[in-house]
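Alright, structures below, take your time with them.
Any read-out appearing in this document is the output of simple, stated calculations on the displayed coordinates, not a laboratory observation. Just so you know, these numbers come straight off a predicted model, no measurement behind them. Cβ atoms are built from the backbone, for glycine too; each structure is taken alone.
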Structure I
Amino acid sequence: MLDSITDFDTRWFLRCNRYQVVKPLTNFFKLVSRSGDGYFYALLGFVAVLTQSNNGLLFASAGLIAFLIEIPSFILLKKLLKRERPFEKINSCLCAIIPSDKFSMPSGHTAAAFLMATLIAQFYPDWSILAYSWACAISFSRVFLGVHFPTDLIVGTVLGLLCSYLSLSILL
């Protein structure tokens, strides 16, 4: 079973990663990926607090609690799993960015993006489709740019969803 998961990961990684030779597409996904670096999340919480009294404060609080759960969990999982990045395992891999840490699983950008998308969907349902589309784009960008395997994204998505749901269950 592990072999079939590895085969799936490698096959789908290479299918996505090979389009990096299209420079405008690579530049686009670099921007998308960068939007998931964390600064945008802080800005969203700050704007929510400034523009909406109770709902904005609740949104920002949910985000803070969720990230206080997600960040240590993400770090612990990376240290436990110690999965090498695709560019270290696959010779034909193209890598367009330098990752912020050594290990691949889970994708922290994906976890954070889905955590935030879930909170946006809870507090601002009209923005749900845009928020989840943006989270999917961030997630895909990480494979396209050569720093994650597809299963890293799956684990990151689950982590982000769990952390947001835990945060909401604490607050609501």
Structure II
Amino acid sequence: MKVFGLAGWSGSGKTTLLEELIPRLTAAGLRVSLIKHAHHRFDIDHPGKDSYRLREAGCAEVLLISDQRWVLMHELRGAPEPSLEEQIARFSDCDLVLVEGFKQTPIPKLEVHRPSVGKPLIAGTGMETIVAVATDEPVALAGQTALPLLALDDRDAIADFILRHLGFRNA
């Protein structure tokens, strides 16, 4: 499995970009999986549901399954957050694991940058694993980085860059 990440400040459009890249990557014949890192508490279960009640009662893991999907919820209960590598090892076989977040993890990443968010570029601040920047203002960033600048609204070009960078297409 190859791994490729998207990094950027909150509000830069990482999730929206992924939502539009995934169909392009799967249309290229790839089986794609995704890990999204959340910096806040989240729960995919709901109070009052049987699975929630049983998890709250103390189960370490609860597996929900239907004829449409399954999900495994694992409670850390004070244990440290697993590494990205440990989480990737849990996936079924696929061609590409996309990663949203995990900025500091040493995997190749595309930075999603919008100057209107008011934050500086992450590239060039010790993030040597950023391989390109997708931005809505490439002209404004031209002198700030030597990395390839991709137009954020050109989803086909971004998908093509990722496919070529990872060796799924010839350069």
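Key figures
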| read-out | value |
| --- | --- |
| Read-out mean count of other Cβ atoms within 10 Å over residues 67-74, computed value 9.8, structure in I, II | II |
| Entry that produces 0.65 once FRET efficiency 1/(1 + (r/R0)^6) of positions 75 and 107 (r between Cβ atoms, R0 = 30 Å, to 0.05) is calculated, selected from I, II | II |
| Of the structures I, II, the one that 11.8 was derived from, the read-out being mean count of other Cβ atoms within 10 Å over residues 59-66 | II |
| Source structure (of I, II) for helix-only ellipticity at 222 nm (-39500 (n - 2.57) for each DSSP H run of 4 or more, over all residues; to 500), computed value -24500 | I |
| Value 17.9, calculated as Kirkwood radius over Cα pairs in Å, assigned to which of I, II | II |
| Structure with the greatest value (metric Rg/Rh (Cα atoms, Kirkwood Rh), for residues 91-162 alone, set I, II) | I |
